Structure 1
Amino acid sequence: MPSLAYSCARNNELNRVHHKHFPLAAALPLSLRCLLSHLVAGTRANGPRAVPPLLGAAWRGLRDGRRQHVPVPPQVVRFYTNPTLRPDLGNVPLSRKLRRRMTR
């Protein structure tokens, strides 16, 4: 299990990259998914004390990425926000699995 310091640094870096290159409407869902996974893992490993540092790291990543914003071409944004595209290694968000199961 990664340390809390590593999780904060990773969360900050991923949020910074999302907000540096993507428009806000595309960056928020990407960074929120990352933040939620770090919050769940961090809380399991370190208890509730993990929440404030992880939220702070996410905020710093958002702020730093927005300050350095360099947009990518629209076709890149479309690729990464395409809801029909399966992520690497078959990782499908739980919300999508639940929706699919509920509609059956």
Structure 2
Amino acid sequence: MTNGQNNGDRLDRIEAIVESNSRAIQAMMEQQATDRLKHEERMARLEENLVETRQLMARVVETQSGLTRILINHDEDRPTILRRLMAIENKVDRILERGEE
């Protein structure tokens, strides 16, 4: 009986180990699934951030282009303004010269 009892005890311990291993494997699988979901969520957030960053960069480029155009137009207007001022100055000079005569 002791031999049969030893075998029964061994089987009980083996069953307990198998059940324990099964629970551990199940817990690891659940943790892996949870980790995978978290990773996918992080990747989705990163993708969203990347899209937002690209959109912001495009807006910055548009703004810079607009400012460049404004500065170019401003520089192009300067000679025109100077020419107009010089023309006015010449007219004033002529009027003053006529007045002195």
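Every number here is computed from the coordinates shown, using simple stated rules; none is lab data. Everything numeric in this text was worked out from a predicted model, so none of it was measured. Cβ atoms are built from the backbone, for glycine too; each structure is taken alone.
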Using distance in nm of label points 7 Å out along Cα→Cβ at positions 11 and 35 as the calculated read-out, with 0.9 as its value, let me know the right label among 1, 2.
1
Comparing 1, 2, where is distance in nm of label points 7 Å out along Cα→Cβ at positions 51 and 83 highest?
2
Thinking only about mean count of other Cβ atoms within 10 Å over residues 43-50, which of 1, 2 has the largest value?
1
With helix-only ellipticity at 222 nm (-39500 (n - 2.57) for each DSSP H run of 4 or more, over all residues; to 500) coming out at -23500, pick the structure among 1, 2 it was computed from.
1
Using mean count of other Cβ atoms within 10 Å over residues 27-34 as the calculated read-out, with 10.0 as its value, let me know the right label among 1, 2.
2
Candidates 1, 2; semi-axes √(5λ) of the Cα gyration tensor in Å computed = 24, 22, 10; producing structure is 1
